[in-house]
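Please treat every number below as a calculation from the coordinates, not as lab data. From a predicted model like this one, the values you see are computed outputs, not experimental measurements.
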Structure 1
Amino acid sequence: MATSELDPLIFGQRLRHLRRARGLTLEGLGARVGKPAPYLSLVENGRREARLSLINALAGALDVTPSDLLTGEPPNRRARLEVELQRAQEEPLYQSLRLPWLKPASRVPDDVLEHVVTLYDALRQRTRAGAATPEAARQANADLRVEMRAQDNYYPDIERAAAEALAAAGYDGIGAVAERTLTDLVEHFGFTLHREQDLPVSTQAVTDLRNRRIYVHQRNALPTRAARSVVLQTLGHFALGHADPLDFAQLLRQRVEANYFAGAVLAPERPAVDRLARAKREGDLSVEDLKQVFYISYEMAAHRLTNLATHHLGIPIHFLRADDEGVIWKAYENDGIPFPTDATGVIEGERVCRQWGTRKAFLSHDRFADHAQYTTTPAGQFWCSTHVEIDHEPNEAVTVGTPAAYARYFRGSRTAHREVSACPDGECCRHPPGELAARWLGRAWPAIRVPSYVLAALPAGTFPGVDLSEVYDFLDRHAADAQGE
């Protein structure tokens with residue numbers, strides 16, 4: 001373990017445990033390593049990080065190896081409780097209770113510490129569950145989308161992190177990223193990659209931080225192209241320094257950033273922009289080309305286009321993913337297209353107009369061919385291209401579009417498909433045409449299809465929707481293999 005990855009609290013606990021086991025006082029140990037007792041007290045309390053030279057000196061003075069000090073586990077139950085208590089008291093939620101600092105003196109029994117730590121963890125979980133309402137989640141999503149629009153969905157810091165990681169893994173900056181480069185990238189971050197049949201169904205990947213292993217599903221459940229994305233999304237959390245999310249808003253931001261990192265690695269900025277700029281000059285911009293050239297999914301290619309189109313090409317753009325009923329799952333725009341919204345400005349969960357290309361693609365004679373069309377809306381005319389993904393059931397559509405004035409830069413701009421949408425305020429979808437409504441109002445009774453998720457509570461916890469019992473059981477099953485390597 002490098003000193004940059006050292007956990008000062010756990011290191012301090014191990015140092016105190018080994019010092020006491022040797023019958024040494026702080027003064028006695030300090031005399032052996034040339035440090036005053038107050039300095040070593042700060043180290044033991046996790047308030048000062050030890051340099052490598054001091055770690056080696058301490059190991060020699062205590063007659064242990066440096067790895068005995070650097071192991072990332074508290075030495076015993078008491079030490080674990082003290083670490084958890086200190087971390088808890090540093091959290092804003094605990095501090096909002098306005099309690100005096102509880103110092104775990106030796107006279108405080110272990111059971112008391114266990115009660116405090118467990119009760120606070122229950123309070124933390126209850127608070128998170130209370131905050132994780134559908135309304136709060138939707139609002140967090142809307143707030144993040146406003147931020148993304150303000151910077152044209154372009155994150156230079158993440159682009160830079162991806163470029164630095166690729167350079168460290170030996171990528172030459174030309175074309176698609178080779179499988180070998182991805183393997184080297186996993187090793188660069190200190191992990192090994194393993195495919196397992198029994199990965200919990202609620203997860204795409206599980207990371208064993210103790211043994212530095214990343215587990216993903218085997219190829220029969222997760223094809224190579226999808227696995228590349230999942231592995232890099234996982235690495236993105238570590239490359240970007242993510243900690244356990246404290247609320248849904250932070251979880252959402254981390255997922256967006258990790259997904260962005262994966263896209264920036266698999267379709268690196270410089271070669272992707274070179275290709276896009278050439279295609280723009282030729283009037284042949286296409287999501288499909290990004291997908292094929294960089295061996296990524298259509299959705300990731302569409303995301304990558306939205307990341308780069310405005311910042312590098314000067315093209316305003318919109319992106320959305322919707323199901324076969326037109327319900328929006330993801331959406332982004334900086335081109336003024338009138339997405340449907342609720343009263344709070346939330347897009348996700350709303351239904352797009354049935355005249356838009358996203359809906360029309362499902363009615364096409366060849367629904368799995370890209371569907372391009374122009375749509376006249378109250379906010380102007382827009383061009384879009386929609387791709388229906390066949391590996392989702394029910395099928396879902398990914399749409400990328402732009403104002404009509406910019407359509408000439410895209411493949412499919414000569415399409416003859418043209419529609420008119422009066423949504424969200426005219427007689428169109430939300431408000432049926434008057435003549436049609438007069439003919440059928442009070443004379444129709446549709447039997448609705450109620451999805452199971454409508455009545456389900458929003459998943460709570462640090463990682464919503466993940467069964468942590470399954471995850472921990474999985475890690476236990478594979479721990480022996482990991483430690484035997």
Structure 2
Amino acid sequence: MSDKTIISRLRGQLPAECVLFDPEDLRPYECDALSAYRQLPMAVVIPATEQQLRTTLALCTEHRVPVVARGSGTGLSGGAMPLADGVILSLAKFNRIIAIDRDNRVARVQPGVTNLAISRAAEPYGLYYAPDPSSQIACSIGGNVAENAGGVHCLKYGLTTHNIQSLELLTIDGEQLTLGSQALDAPGFDLLALLTGSEGLLGVITEITVKLLPCPQAAQVVLAAFDSVDAAGAAVTATIASGIIPAGLELLDNPAIRAVDKFMSTGYPTDAAAILLCELDGDADDVVAQVEQVSSVFHEAGCSSLQVSHNEAERMRFWAGRKAAFPAMGRLSPDYYCMDGTIPRKHLAQVLNEIERLSQEYNLPICNVFHAGDGNLHPLILYDANKPGELERTEELGGKILELCVAVGGTITGEHGVGLEKINQMCVQFNNAELQQFHAVKAAFDPHGLLNPGKAIPTLHRCAEFGAMHVHHGQLPHPELERF
């Protein structure tokens with residue numbers, strides 16, 4: 001079947017404005033936020049109704065055309081990367097907040113609604129949606145479900161999977177499924193959890209019921225500076241061990257501190273080796289007591305200075321630098337590669353020191369900005385894509401960092417998903433039997449393999465090739481990690 005045939009059939013059954021196929025119209029969809037990889041799709045379909053969505057899926061199934069669902073395109077793992085012979089299915093027009101149920105503290109929303117818009121709509125009811133990725137002003141809730149997104153407050157309030165109650169979705173065959181329920185639990189297998197983080201491989205989400213929380217009575221941030229990354233890491237472990245679960249506990253190392261301060265004059269102590277941002281929220285009296293307790297823990301861990309926000313403007317200023325950390329990298333380098341791995345908290349200092357060693361080995365600067373409380377690392381590798389071979393060297397360094405996370409008992413992703421970026425490291429994280437089970441689940445929902453093919457789950461053949469190449473290049477095993 002030619003490209004013209006499927007495009008002609010799509011245009012024949014959908015309004016003309018729903019189907020894009022000219023190269024200049026396709027260009028905005030050639031990548032997601034992992035812009036190092038680009039590919040024009042065969043076509044882009046932007047349905048405005050569920051019937052148009054069903055029609056698109058039916059035609060693509062009939063002609064065996066791959067479909068890549070896309071939200072806002074803010075993903076960092078290449079999960080929405082198009083296929084040359086496939087259709088991008090944009091859900092941008094599915095952007096309605098259907099209802100807010102104050103009594104049951106839930107909101108029913110379409111997948112194209114932005115993360116922040118949910119909290120703004122719930123605010124008049126004294127409620128909000130807890131997960132808050134740094135891109136929350138732009139990222140869509142459907143994409144958050146697909147990647148199981150988190151944010152700075154995921155330590156206390158959990159990832160997306162902990163904050164949704166039900167999903168409506170269409171299979172590739174157009175069958176409508178309801179997963180979860182309006183009750184707190186539903187019988188049968190927990191398919192709601194399975195779909196969360198499934199990266200568009202199993203179905204197309206059309207509606208989400210998210211849980212809402214009461215806005216906390218009070219919130220304060222403790223900003224502590226440390227003379228070493230080791231001391232900051234120890235402070236994170238001591239904070240959790242003390243019994244306190246902060247709303248957020250973030251770490252920035254010195255390169256990140258300086259970049260952010262130049263970007264927006266945050267007032268962060270630029271001579272610190274690392275800073276911790278620790279937010280406490282809840283009842284006003286409890287927050288006061290917890291601020292005192294955390295401050296004591298940080299002093300005992302050897303902090304060199306400590307500040308506490310005393311009003312909402314100060315709290316927002318403390319967080320503004322953390323939220324702007326990724327764009328701040330643009331002052332340091334033409335390009336950056338944002339990694340996403342998770343490790344046990346007790347290994348924070350060792351892993352950060354090993355990342356620094358790898359940075360020197362590859363002669364590529366790395367800034368560290370991450371969710372320290374739950375061990376979710378975001379090393380930012382600075383590079384110049386215009387220099388021949390530098391992207392490939394950056395990818396190799398990124399792979400080493402992800403395998404380091406696995407070596408200490410962690411995982412290759414905490415919230416960005418696997419997509420294309422980490423698909424080789426899935427071969428390190430899982431064995432062949434486990435990968436076969438993943439493929440079996442995929443086949444149960446999508447027997448023809450049309451939904452986002454080639455993403456998230458590697459073929460066994462790919463893993464065999466990756467293993468052979470890896471050993472050949474001396475990248476596995478990791479003898480230098482045995483001490484961890």
Structure 3
Amino acid sequence: MAEIHELSALEQYRQLQRGDLGVLEVVDHYLERIDRLDASLGAFHTVTADAARERARALDSSDDRTAVLWGLPSADKDLVRRAGVRTTFGSRLFEEFVPDETDELAAQLDAAGTVSLGKTATPEFGLPSYTENLVAPPARDPYDTTRGAGGSSGGAAVAVAAGLLPFAPGSDGGGSIRIPAAACGLVGLKPSRGLVPAGSGLDALAGLPVAGPLARSAVDAALLLDGMIARRGDRILHHHTLRAPTDGDGLFLGAAVRGEGRFQIGVTTSSPWETAYEIVLDPDATEALSIARDGLVALGHGMEEFALEPAPDYAEAFRVIWQVGASQIPADHTNQHLLEPLTQWLMHRGRAIPASELARALATLTAYERSLIRQLDRFDAVLTPTLAQTPRPLGWYDKDDGERNFAQQVQYTPFTSFVNVSGLPAITLPVHRTEEGLPMGAQLIGRPGGEATLLSLARQLERRLRWDQVHPPQW
């Protein structure tokens with residue numbers, strides 16, 4: 001008989017609904033695994049075992065099991081506040097901070113029926129694409145614990161890959177769901193801007209960060225995404241006004257379960273960063289792209305290679321937004337010594353940028369959004385590598401030289417941030433393992449509001465490659 005963590009999230013949900021599993025039984029199983037395994041992985045900043053068991057008992061005693069994710073364990077990324085639970089934002093500046101309020105995303109997941117087991121690891125304020133901070137041990141790739149898990153949703157990815165959670169929410173402002181998902185062998189979905197009301201991106205600088213799921217399969221990613229979306233009747237709160245299906249399988253779960261349709265797919269290895277930085281694809285990144293492309297062609301999808309138009313102003317504009325975003329960190333001469341060197345550099349650079357330069361950067365990125373949507377419009381989805389290199393060794397990034405650090409991040413992740421700029425949805429799929437056993441992913445970028453197509457394509461390829469059956473040693 002399979003252990004609980006060996007079941008998919010959907011299978012666990014169904015067994016909870018039937019009463020074959022109890023919520024406390026499931027929660028205790030995952031808490032035991034966290035207690036036994038996480039010291040060598042660094043997935044969690046904080047574990048809230050007592051609160052999780054209290055909520056599990058309350059759910060077990062309830063007669064109402066109608067919530068979309070009823071009884072399933074989850075965890076908050078440590079950028080999300082939960083009242084009464086330490087929230088560090090990955091920074092010594094907030095090392096002992098305990099908020100009085102709960103953020104909307106945590107409240108939405110509570111309403112969907114999940115049980116939070118704690119806070120997953122994130123880098124300082126979620127700024128870098130690797131999860132190494134001075135508050136806690138680094139988040140380690142379960143497939144090779146000398147490698148980093150990527151970021152900024154690195155702890156969430158480690159927890160899901162190692163079977164410490166069935167799935168987990170993350171946030172993605174430049175690749176922060178897709179990067180760690182690819183590094184840890186998971187499915188990671190960055191939704192369209194505006195799709196998830198509690199993490200829409202609409203209220204953020206340049207509209208970059210959105211909330212989305214990390215999971216071991218396309219179906220589980222769709223299940224969690226459905227739980228993250230507030231609905232009103234048959235419409236969801238979304239600027240594209242999608243209409244939900246009427247088959248009772250959920251807005252996106254049904255599309256992922258069925259995995260149907262034939263689509264026209266573009267494939268490219270070009271990036272708007274290549275006019276400012278040398279972008280070199282590791283052979284394993286190329287192999288991952290080839291595996292995904294050949295698999296999709298074999299499934300009957302059309303495939304066309306193309307190149308993105310050059311975008312010479314993109315790199316500097318994105319840099320400005322990254323730095324200005326850090327300028328809002330609540331630090332001054334009395335406490336800035338608690339910040340990491342990279343964060344201090346970003347903060348000071350951001351505070352020195354004049355309003356006119358910020359306005360130009362925002363206009364440049366808005367123009368790029370329109371350009372990219374126009375370029376991709378003839379395709380149902382576009383295939384790229386997720387990462388240009390294999391998961392990076394711990395300590396690989398230069399923590400003291402901001403310019404070099406920025407270049408390293410760009411050269412590792414040149415295919416993710418421009419999707420955030422465009423507001424388009426994208427999904428990373430764990431299609432390849434290197435000779436050393438490291439995961440490598442391929443990315444599919446969708447049309448505006450095209451999550452159902454991405455999940456359908458992901459499920460079709462998943463049936464062929466069976467990546468949901470591959471697990472790290474801790475499994």
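Points to keep in mind about this one:
- Computed 22.3, 64 for Rg and Dmax of the Cα atoms in Å, for residues 87-206 alone - originating structure among 1, 2, 3: 1
- Answer label among 1, 2, 3 for the case where semi-axes √(5λ) of the Cα gyration tensor in Å, for residues 47-254 alone, calculated from the coordinates, equals 34, 21, 15: 2
- Cα Rg over 2.2 N^0.38 Å - highest-scoring structure of 1, 2, 3: 1
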